[in-house]
Structure I
Amino acid sequence: MNVPSSVFTRREFGFALSGWAMAARLFGAESSAPWMQPATVRKVFLAVKTPSWPRPDLDVAAEKAMVDQHILDAARRNPDTVKFTGGELIRSAEDAEALVRSLGDEDAILIADLTSGTGPLLKPFREVSKPMLLYSRPYSGWSYTEVAQWAQSGKKADLISSSDPGELDPYFGMFRTVHHLRTSRILVLSPAMGSAMADGFTKQFGTAFAFPGFGPLKDAYHSADAARAEKEAAAFVRRALQIVEPSAREVADSFRLYRAITKMLESERANAIAIDCLGGFRRADLPAYPCIAFTLLNDAGMYGVCEADIPSTMTQLLITSLTRKPGFVSDPVFDTARNEIIHAHCVSATRLKGLDGPMAPYVVRSHMEDNKGVSLQVIVPVNETVTVAKFLKPDVFGVSLGQVTENVDEARGCRTKFRTKVADARKMLEGYTGGLHRVVFYGDYLKPVQRMGRLMGFQVVQET
């Protein structure tokens, strides 16, 4: 197949707009979707009653106003990410203890240190389980010595000590990610009802899970508008580079399943779904493979993940909510002779470089492992850095970087495949852990992931 280098723009693609509108509405274009709301962050300022450092005649009120303006300016640069509450100036340990007792449903706490000697004021926050960010400027105080120890011990905490207020900016998206995970709801369709892994993620991040079974999805499929699905399927095929194995009926069935999944998500007030797709199709629990449905959901900023893979779903929630880029769940194929990893799967988003960006070209194919149903062979962007990541445990996150060099078009392996150069394929192979899948995101997010690990209380392990 001749693989083009160009991509479709949104105008050129332009199919099934009602379907995209539904997915966008579910993801939260409507203000009622909780996972699309800004994070609620309690803002607190610390200063002793009689300053000595940074100077004995410090105008604490003016200092507070200046630092608060830095924070507000950062909020304006990062709209719709954070809603601040509080803003209290704490000057005694008793006031700090009272503030901690008053905390409610805030997602996180932003503490600005204004003077030295604030250790007793900071101490009550040590027992707070919410993510906390300490913001200090040069010559403000020494609270960073304590907060650094908190972060090293596993408390959800990170810190800034900088003359540049712009260093606040990355944390606004991270605060929103904290809220996104706290308010997201994941449907898991699998014969196993319930999961210790899901419980671990709920404890770590507050994410809700439900295990509704396949019955409601099959009911929704049978009630879906078949004629509408046929029209959307036809538009989808017309925009493809090529259709190889599937019949028109199989493509229409895939769109009908997409309608059923979106209906189920809407009724369950959920923004993510992970399905035991291989087993479900073999058992006839699924009337079609969900590969196309997952492409459409992931392109719209929701989450559709195969093989009921909870850690990969949580990985997508974490990184997509921060970057607005969908992930590609991969079966990594090692080629140590070329120092490469080939990432392969039969599900791929097309808006891999951003939810508002262009859509990559695609070929309509069957699912590779049984040559049935419908999936996509997406022609991904090349000569790009990617972040490859996965929650290995609810509190351990593996991450590495790679460089996409070319698409792979051959009969072996899943439909979408692309080569990546890595730092040390052999080292990664020898240390591989955490199950097969990894999730690929376009862009270098190593440092943001490390910061989120500290802020959200999970260990980040660099895999190569």
Structure II
Amino acid sequence: MKSNVEVIDSLNRTLTVELDWSMVSEELESAYKSLAKDVRISGFRKGKVPRAVLKQRYGRKVENETLERLVQDSYEAALIQNKLRPVARPELEHGEIEQGKPFVYKARVEVQPDIELKKLEGFELKKADTTVSDEMMDAELNRLREGRAVLVPIEGRDEAEKEDTAIIDYEASRDDVPLEGGSRQDHALELGAGQSIPGFEDQVLGMKVGEKKSFELTMPTDGVDGDLAGQAINFQVELKALKKKELPELDDEFVVDLGQEGVTKLEELKAKVNAQIQQRLEEEADRELRKNLVDQLIEANPFPVPPAMLSRQQDAMVREIENLMQYQGVEASKMEAGRERLRKDMEERAEREVRSAMLLSAVAEQNKIEVDDEDLDERFEQMAARSGQQLGRLKAMYSDPDRMNELRFEISQKKVLDHLVELSTMDGAAEQAEVKEPEAAENETPSGDDA
């Protein structure tokens, strides 16, 4: 086999491959022998059909299948021989098999660009302030109290105001026809919270206990299922009672009521909340620092992005968003209608993701940054601690080679970022060599059961 490469531009090559007649002849011989063993033709015993008859009846099919095998096998070998890294399927151009002559074909190949790493050191980085303020502590502790709040009747006033919880009955209809599932009794509506459709809470504000009211609202076009989007809906509402939230006192009794393991005193709760806010701020600061580093890396090391890689990244992002929309109940027809616009909206972000991944991979290759078993074990231990899953079961989930490769890629990218941070100039007290993992910020905010 002979092959040579013609450079079209920085992202495209023409690969010409020539296969000797002996190789083609051998493959044809094998194909006809295999066919002769199985084919049945009237007037001939099985396995005894003459080659001429086989060629007359099946010659085109045999040659096409032979060419497909020859191209497939030789193409992979030619890529290795010429050190090409394709990013998409090739565009093939070839003729027919001619007796006694070499078979030649051409493949137009879109390849990864040669990335010249011009700058890897001296990026100026500044880590955001991670001081836990009193306001942050108060907000978090109040959120915990909100989770244990009780509703008590409002006395001495019967007119609905903001921050009241209105207990209402309501019925929704369109063209005098009640909507299925459009009525509720004793519904608790927190006025001013913005949790109902636009305009609904405004209509309830100012109503008096016992008052009934009818009004019409236009349903929003986004986030509304079925044919109600943008439609005029009539509401019949009765205000039955007004209540207000009563928060528990922030004391040891409240802490015990939360039921958090190992936390029974108010000071212990404050220490735990402070530590969690601190961790969240650190992780947010590290994510922002890493983003800033990647932005500078991209700006300092330009290269052309292969269209095929950009297109695949856009497709992946669109699929991720559509899966979320499907989970939220959005109809497939609506997703289909907005797919191209969504894909276009994703182009800039997709290009950044591709550039980032390719640059970090190039840095890893140049600096021989690899992922070993120790790195994997450390990551699995972190994941197990965070998720509460058994280590063995977690590892089994990554027995699939594709999932394991994805994990290795993530770890590699993190190690490269850690390396680049060490080479960067950190601002004053923000100096810190290691960038934390993005996953570490998952849902660390304290809740009523787990502060």
Structure III
Amino acid sequence: MVLSSKKRAVTALLVNISRLLLAAVLLVSGFVKAVDPMGLSYKLGDYAAAFGVVDIDDGWLLFAATMLSAAEFILGVLLLMGVYKRVVTTLVFIFFLFFTPFTFILALWNPVRDCGCFGDAFTMSNWATFGKNIVLFLFATLCCFKRRLFVRKVSVVNRWMVLLFAICYISLLEGAALTHLPVIDFRPFYIGSDLRAAVEDIPAVHKYIYRFEKGGQVMEFDEFTYPDSTWNYLGSQSLTIEMGKPAKVSDFAFLDADGEDYAPQILADTGYVCLLVMSSIEKADESRVDKINDMYDYCLEKKVPFYAASSSDEDMIEEWRRRTGAEYSVLWADEVMLKTIVRANPGMLLLKDGIVVGKWNVADLPPVEKCALSSTGMPDKARSIYNYIRGWNKWIVLFVVPLFIIMFIDLVTAAVKWFFHYFSRDAKSNDVSGVVNGENSTDNNKKETIDLNNNTNL
């Protein structure tokens, strides 16, 4: 009996460790995808193209991206809190039952280099992803068949609060990313990034070792401890101290009609530079063109260089000028690079001395009146709604605090229920005692009456 109890305790421990690890992976994976659903839709488009499906509408890809990230996150929250055990463990089991062989196919063929499991936050090779999914599939299997051993953090009565919170949280996160910009920027163009360094390759660091011989003794020297001429040179070898790294930003080029690249000029400028990004002019939102034109005029007034870039052809650019009254010239740039710079079409990037000091969805671009009142006279010091929603700390607090509140409410609910149950039970006990005492009193009265009658007869 003791051994059986210990075995059950060990099994329960393993099951709950597996549950928490699964929850952590799903939470992180769902969160970083939901931070940038548009980026995930681009990745899904790469997968579709790799498998020969090229005519999927961008809207459907974006819908699939938002649903996938939301599903992962919600399942992670429910697993973390140990609620809806049967439904959640079954869905997670099916999820990894599908994606484990799918990632094996990706590892064999390698049609897309990075799986995109963790968005742009972490990159993993397809083989590493397959190995990760095998481990997680084992965890999912254990949780599915041993779910009765889960430690539940919220009662069945209040578990709906956890589900509602997870849906609201992920909807708010994805909504912020789609209507403004990703609240956390994992790409090389984040605010504070030095683009001059980002576009340069990091060379490898080498150390040269020289072998010399003198009097039968062989020694190794480096360039700082070179021996005198009495030593005989035997040979040398090169040791790699630090591996080189490719540039974080590739294809950083902005070409005019004559093929001249303005990227070096943009990065070399020591002052402010405004860069309007329209990855695809034919799909660009025209509802905020007045803000763009006002910012262009403001930059002319302040003598701040203003550049615009798009991957569209000259005909589409001319059509954009005609429809919007744009007076600025538009340079050509790679579409993938433009989509990487800012997840908005159109979006705005502000540089100072080669460093990103501001970026906006044009809808959030501060009006020039606010820019004029800021300390720098530029939009980087003018507050916008994006300043209030971006950053890790805010979203971690928004995740942790409500869950603790839900657990506290559940605890209070259980305490109140116990309180009423306990006192109602005491009240019923007192009522039963009163009834019993009343019946005993009636019997005694009857006995006294009989005794009195007997005495009378005597």
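Computed over structures I, II, III, FRET efficiency 1/(1 + (r/R0)^6) of positions 169 and 329 (r between Cβ atoms, R0 = 25 Å, to 0.05) reaches its largest value in II.
Source structure of the calculated read-out (helix-only ellipticity at 222 nm (-39500 (n - 2.57) for each DSSP H run of 4 or more, over all residues; to 500), -19000) within I, II, III: III.
A value of 46.7 was derived for mean projected area of the Cα convex hull in nm²; which structure in I, II, III was it taken from? Among I, II, III, the structure yielding 46.7 for mean projected area of the Cα convex hull in nm² is III.
Read the figures in this text as sums done on the coordinates, not as results from a lab. It should be emphasised that the depicted structure is a prediction, and the values quoted were computed from it without experimental measurement. Cβ atoms are built from the backbone, for glycine too; each structure is taken alone.
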